[in-house]
1. Using distance in nm of label points 7 Å out along Cα→Cβ at positions 234 and 330 as the calculated read-out, with 4.0 as its value, let me know the right label among I, II, III.
2. The value 26.3 for mean projected area of the Cα convex hull in nm² was derived from one model only; which of I, II, III is it?
3. Using distance in nm of label points 7 Å out along Cα→Cβ at positions 282 and 298 as the calculated read-out, with 4.8 as its value, let me know the right label among I, II, III.
4. Supply the structure label, taken from I, II, III, corresponding to P(r) over Cα pairs in 5 Å bins from 0, in percent, for residues 90-257 alone with the calculated value 1, 8, 18, 21, 22, 17, 9, 3, 0.
5. For which of I, II, III does relative contact order in percent (Cα under 8 Å, 6 or more apart), calculated from the coordinates, equal 8?
Structure I
Amino acid sequence: GERNITRYELAQIIARLMAKEDQLNAEQRATLDKLAGEYADELANLGVRVANLEKKVGNISWSGNGYMKFAQGYKTYETGTGKDAVTHYTGKADDKYVGRIRINVKGQVNDSTYVNGLLRSDMNFKDSETSDTYMQRLYVRHAFGDKVEATLGKYDQFFGQTGVFFDSEIKGAEVAFHANDAANLAVGYGRFEDWNGDYADNITDKHEYAYAQFSGEAGRFAYDVDYVNGTSSNKVNIWGAGLTAGLGGGFDVFGDYYKNTDAKGDPDLWTAGLGYGKQDNAKVGSFRVAASYVDAERNAFLGAYTYDASPLDALLNKDVKEVKFWRAEGDVTLAKNVRLHGEYSFDVKTKGTDTDYDDVASVSLNYVF
């Protein structure tokens, strides 16, 4: 007739043809596959599964996250130029307004292997008109049955319960053994991202480290025992452990402790705190608040912490041998997949310098998709 056919009506015709697919020749099947892909949404509404399309799309999955953040650090200034340039550190808080988006793609190679990439773009809304875009992670992971897997490339790693010691990436290789949720072992070797000598002596971004982590969790109890060993020249031989334990009533205690037995004086890094609640991106109104104390000695803390704003940056000044401070933080789900996060670090005390360090804070809106 003269009436235009709707997409829904055409999808019904395609569905009927799909039911008789075995009666079609190769050319007709190819045309039907193309139509099924184009009208996949309408076919889904009819309850028709497009198997070929599902198979192709199912090999790749996408996810991402982003934030808009106000955060404080400490002001610096330089004198001299070129090789004579000297950076001077102050204890005055310096504001910054930044944004970030990360796109994660996972490609399933086969039942045992997948490739993962994380593309990241950062923008400073206050001091720069350009953005910095790069591949933050790129690795391949292969499973050997249900208990063993190997990872090769640049992958994420987290030591401890709080991330005060390390929350970044490693360029290297790792083998992990999974007994159950309560007992897992990972051993690896590589270069630790953000361990470049800014916060500690004797290390550079060219140094490589062997590491091991034994960890597990059961209910509201979680633990890890960590070991990192470098070369004789960089003075890194660090043992540590972390623990989180639920107390009931929504409360929990948590903490991390690390000691570098190769550095002069066997410096250590530790934190302990009390938390309440459990924030969930899927539950609007869910929240968590926590308070903790941090004590970091030079050459036990090497960089790559998880905090948005922290007096740990005082250790960028080579004269500072130790920094101590209190911190409070909170998270609340404002809408599905939208989280408000805040941090405040205060009562900052240092050793090795007469500089007074300000309190620092951060507030951010975080999105996942």
Structure II
Amino acid sequence: MSDAALDFLLSDEVQQFIADNIFESPAKLLLSSSPFSKEEMTLIVGQIQARRKAQTKLPEWLSYPQIILPTTLSLEQSSSEITARYKANYITQQANQNKRLVDLTGGFGVDTYYFSKKFDTISYVEQNEALAGQVKHNFAQFDIRNVTFFNQIAEDFLQTHHQNWNVIYLDPARRDQQKNKIFRLEDCTPNVLTLLPALWTKTEKVFLKLAPMLDIDLAIRQLGNVAEVLVIAVNNECKELLFLLDQTHTTATLIKTVNLSHNKSTQAFDFKRRDEAQAQIDFSEPLEYLYEPNVAVLKAGAFKSIAQAFGVAKLHPHSHLYTSNTLHDHFPGRIFKIKAICKYAKKDIRKALPVLKANVTTRNFPDSVATIRKKLGIKEGGEQYLFFTQTHKHKTLVMITEKV
């Protein structure tokens, strides 16, 4: 964004127009007559769309009316307030000293913003000059004074700056030139695998934010020195992976899972991959309670560790549903009380569920949710939760449950 465009968006007239039309249809604004040109209105609508997105993703930032937001795509790719705040606290706990941190892929600056509240000095590095300028402007509005800005690529910055840092943080770009998502480490920008030797000359701790679709075990093997992997979910949606690389680490990697929520307590579960491989678990028919792990636990692959830790039995090796006669109210996921069990037959289900309205889930089951609803005439919603699955004896069944 040019300086002229920045000045235009920050003018009192435009700021008032944005505030007055924050909930207006973008298409209507672009087609309606206004005192602004087509190019100016495109800039304004971009800010309105970004502010709508930021209402849930970055509510703290919106208390500063003079900030400039990026495109909605850039905003979607940035960390949210809840994940950035959690990562800043986590990295602070892991760092040997909270003095110097460099963010080699600064981007829109959300992570840098929360790092600045924990570390004495921050170096923000971003290759996109226009984006770096916007972030510098925003940080002036925030009155943040411990961040220094560098418009460089990560490789050049490391070559031209010879000091060391307590922590180096990277969030490599995970889209190619055609904006397609990529998931392999070697395809990201910068390529962390080739950059690692240079990083180890500057720090003992590197934190990598990576895509949730990444193969965790493959990344651990490729990177080496991985002390911890943090799998972060928000409201049961997996958002990102954070790898802690420690130059002195030689033991097994600890995998930590968290499911964050704005209005519920954080669910957490930790385990080591070698323990997962050695864990012994039981299988059982459905008992009194049903347990469904959250997505962070499932992404981390803690299928046996979670059963062993809570003393619950699996229904089937591949369903990842668990059961017990004891209520474990700290289980990291959803817990259900099993009210009835029946065959996958319309007559049996209608007898157990007089009101044909329920939330439907399938696990390791031949029919899809859509097919089941069509066959049985079950409407969506209500207080009942139906699980269509099979047991370890390969017997299909339906569990009618309610949330605990």
Structure III
Amino acid sequence: MNSTSLATGQRSLGAPSIEFPLFPPLTRGCPKTSTDEIAYPLEVVYDYARVDRRLFDQEPGTDIARWSPLLPPLHVPTLGEGGTPLVEFDGIYLKDESRNPTWSHKDRLNRVTVSAAVAAGAPGVVVASSGNHGASAAAYAARAGLRAIVLTSAGSPPAVQAFARAYGARVVSVPVEARWPLLREVVDRLGYHPVSNQTVTHTGHPFGPEGYKTIAYEMFLQLGRVPAAVFAPTGYAELLYGVWKGFTELRLLGLADATPRMFSCETAAGGPHARAIATGAPAAVVELGHSDAYGIAGPVGGHRGVLAVRDSGGEAVLVTDDEMRQAQRDLARQGMWQELSGAAGLAGYRRLRRDFDGPVVCIATSSGFKDMGVGTETFPLLENPTLEDLI
């Protein structure tokens, strides 16, 4: 089997007929279709005719390089990302991404985006993130021997900031509105490679969602079929789109005859993708209320999420913090402790209350260790403990 990348270029999601060379990655959206109000992302194009179908005869396992023909070139050694379990839960399945090296799904994305930084000869990577993305980018930059700058916010959990610093990253808290302009300055003046968004509506790194396709490949092998529906915690929708694209590739390659319906699960405090879909807009920016689900709470959406929901026949589901907390508690009682944001998929499935003709998968994205306030609770010392105190 061919183990090298079959990626051939980049294609605009604003106008699929517009293509660009594979390098350099266009990290500020499509230069031909984007406007001052809407930035259109790009995706990676492959020579699918050369893909050996035996690629899908293998068992799921760690190291996403096993899917190299369907990924951009990988230049960073693995940390053991991928191969996460599919766990049965209350009649559905949980894809537990907290089992990745930095305890979140972001490791799949950053193996790919930091590889692009290596290919570009960049001295380091820069990311604007209050949580999982920053920690993961710092880890993969360290693995690649690159420097990393993480622009976070004052509200980011101290434990998550310490996580990123442990990998040697420069972690700086700045006002939220200053993060993207400062990131662009780091790119323009220092030559660092951006692995997060820089545009008015979300585009992010064009290579990033390609890493998430591997979740779809694994689900397909683990279930022995394509699921009927996938519920994904959704912030910028890179995860949602990447998983959707992975399933469309399985159909394109003749390995599956159907694709699942994709459901974006956003916090009810914002929901830019729900707004865009409801209004028929390519992307939307909304006013953001308070939510403790900081990993998916954002005012800015992107065109990828709209495409994944619309083209799959799915829906955008808004969930409250209370609904996510209940899902989080129920998962923990079954041995799976998820971040509040990571429980949004299960909360979305429960809110919809719909039957599907086939298996349902809820993606659980990140460990509960990443939540606000973790580790701050104190417990009194029992001076003279008795058995009754333990019951």
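FYI, it's all coordinate maths here, none of it is from the lab. Because the structure is a prediction, the values reported are computed rather than measured. Cβ atoms are built from the backbone, for glycine too; each structure is taken alone.
1. Of the options listed, only I reproduces it.
2. Source structure: I.
3. For distance in nm of label points 7 Å out along Cα→Cβ at positions 282 and 298, the value 4.8 is produced by structure I.
4. Label of the source structure: II.
5. Considering all the candidates, the number was obtained from II.
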